[in-house]
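Heads up, there are several structures right after this.
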Structure P
Amino acid sequence: MPLIDLGAAIALGLRYFTILYLTALGGLFSERSGIVNIGLEGLMIVGTIMGAWGTIEYGPVAGLLIGALSGLVFSMVHALATVTFHVDHIVSGVVINLVAVGLARFLSALFFGQATQSDPGIPHLNSIDIPLLDKLPLGLGAAFSNMSPVVPIAFLMAIPTIYVLNRTRFGLRLRSAGENPEAAETLGVRVAPLRYAGVGISGAFAGFAGAFLAIEINQLFREGQTQGLGFIALAALILGNWAPIKVMIGSLLFGIAQAIPLRLSDAPVISLLPEEFIRMIPYVVTIIAIAGFVGRVNPPAAAGRAYEGSAA
C-alpha cells in the first residue's frame, strides 16, 4: 500500500474525528447536567440540512453557524420534554432521531427541490497546511496538508471545555445539577435552567458537526449521510468516561476506524476481507471498545433521572 494512501486515510480520519469529538463534547455538557441525550444523531441530521442550505445561500462560515443554531433550537424539544415534562430521556432521544429524518426530507424538498439531496459541490472553507507536519516524509505529510481549519480548532476545544467545567461558576453548577440536583437546589442553584443550557450546548455542537460533515466532507446534503455518527460519538463519550481528554482519544480511535473502509480497503490484510466486513469495521471497533471498557466508566450520578424539585 502506498504511504500516500496512509496519509490520505489519516487526513480523512481527522475529519471524522472532528465530527465525533465536537458531537461528543456536546453530549458531555448535556449529560454532565443530568440529561442523557441519545438524540445526537438527529441533531446532527438537522445540522447537515441547515448547514448545506446556509452555505449555498450565505457561504460556508455562515453555513456552519446556521447548522449550530439549528441544532440548538431543535435540541430545545428534547430539553422541554425531559426537563419540564419529565419524559424518559431515552424515549425523547429516540423521537428526536425519528423526527429529524422526516424534517430533513421536508426541508430538502423545500430548499433544493428534491427530497433526498442537494446539488453537489457546495462551497467549503479554504484549506490550510500545518507547518512542519505537512513536510513529513513517506507521504505522511498528506495528512496535515489541505486540512480544514475546523480540524485543529476541534483539538483545541478540549482546553475551554476543561476550563468551563472545572473553573467557572457555570461549569461547577452544571456538574452539580448532574451529580446531585437535590443538594444543588439547597444551595440556591436552579437546576432546570442549567439542564436546558446543557442540552442547548449539545445541540449547538452536534448541529455544527453535522454542518461540517455536509460542507467539508461530502460537499452536499444527502439523506442518511450521518450513518450513525451521532451514536458513535455517544460511544466515544462513554469510552472517555465523560472527561474531555479521554473523549478526544476515543474520538480519534473511532475517527480513524471510519476512514479504513473509505481509504484503506486495498491495504494488505484488510483487502483480504469481504467488502461487507470492511464496511463493518467502524461499528465493530465501536462495539469492542465499549464492551471492553463499559464496566469501568462512572457516568454522572443523576444522568437520566428526572428531577421534580421546586427549581425544575
Structure Q
Amino acid sequence: MEKEIACKICGNSQNNRVHIAKERLLNMKDEFLYLECSNCYCLQIIETPADLSKYYPSAYYSFQKPVFGLKLNPFVYLLKKSLLRHYLKKFDPIGALVALFLPHPFQWMRPGLVEFNDAILDIGCGSGRIIQSMQRSGFKNLTGIDPFLEKDLQNSAGMKILKKDVFEMSDQYDFVMIHHAFEHMDQPEKVLGKVKDLLKPKGKLLIRIPVANSHAWRKYRTHWFALDAPRHLFLHTTHSIQLLADKAGLKIDRIDYDSSYVQFASSEKYLRNFPYSGDFSMFSREQMKNFSKEAKRLNEIGDGDCACFYLSLR
C-alpha cells in the first residue's frame, strides 16, 4: 500500500510504500510497519518500539563473549600477522606461504585501508570479536564501543572495549569501522556527522550493512532475512548512503558487495515459517552450493544484499 509518509533520509513523501514486517529471528511474530521510499529506496521502520530491549535478549549473537584476554602463542601470532601482511600487498615470504593454505582473515580489509599502528575505532562492536581478532593479527591501537555492554573491558595488550555510544567519544582515529551496526541506529545522519569529527584528516571509514533494493529484497520482500524487524531500523541503499555522506561532508571511495548464501538459505526458511538457526540441513548440498554460487554472481554485478562502503573526508 502507498502512504504519504516522508522518508527520514531524503524527505520524499510521494508514492512511498508501506510493508508489514514480522519479527522472525526469535519467532515472536510481532508486526511492524516499514516504509519503502520511492526516491532513495531506503527501507525504514515507521515507528521504533518504545522498548527495543526485549528484541535483544542476552543470547543475541553479538553479545556472545569471545575468550577475552587469552594469550596467543608467539609463533601463531607471527603467522597470523605475516598472512595479513601478504594479503595487504606487503612483501612477506612467510605470509605468501601461509596464504597457500589459509584465506584472507578479513575480506573487507583492502590494501591501503589501514596500517598496523593506526588508531582504530569499532563502533557497535558488541563483545569485541572483530577487534580481538585484529589484535591477534598484529594491530595494536584498538578501541571498541557499544552502549549495550555490561561494563568496560580491557585486556593486557591494551585493547579497550567501552560501554559508550558514538556521541560520547572525542578522540580522533585513523580508521573507524561500523560492522553491521549502522542499520540498528535510529539517527543515521547525526551518527555520520559525529563520525566525521572522529576521523583524522586522512582517516578512513568503513560501513558494512545489508542493502535494500537488492535481489534478495525483491525476491523475498518481508521474508528477507536481513530485514530483521524491528532491530534493523534502516535498510539503506547506495542512494541513501550517498545522501547521508553528502550531508556529513564525506565521500564514498568504493563499494564492494559481500553477501553470502545466508540471504537465500535463511530467507527460504522464513518462507517456510521456520525461525532463524544456523542449521541448514533441510537443504541439499547441491542447493547450498547453488546459494553460494548465486551470491557470488550477485556480488559481482552489484546486486548482493550486503555491502561494504569505504568513505573518507571530502
>> Of the structures labelled P, Q, one was used to calculate Kirkwood radius over Cα pairs in Å, giving 20.7. Name it.
In response: Q
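Give the label, chosen from P, Q, of the structure having the highest value of relative contact order in percent (Cα under 8 Å, 6 or more apart).
P
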> Here helix-only ellipticity at 222 nm (-39500 (n - 2.57) for each DSSP H run of 4 or more, over all residues; to 500) was calculated and came to -21500; which of the structures P, Q was it taken from?
Replying inline: P
> From P, Q, which structure was Rg and Dmax of the Cα atoms in Å, for residues 9-152 alone = 17.7, 57 calculated on?
Replying inline: P
> Computing mean count of other Cβ atoms within 10 Å over residues 41-48 gives 32.6 for which of P, Q?
Replying inline: P
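No value in this document is a laboratory result; all are computed from the given coordinates. Note that the structure is predicted; figures quoted are calculated from it, not measured. Cβ atoms are built from the backbone, for glycine too; each structure is taken alone.
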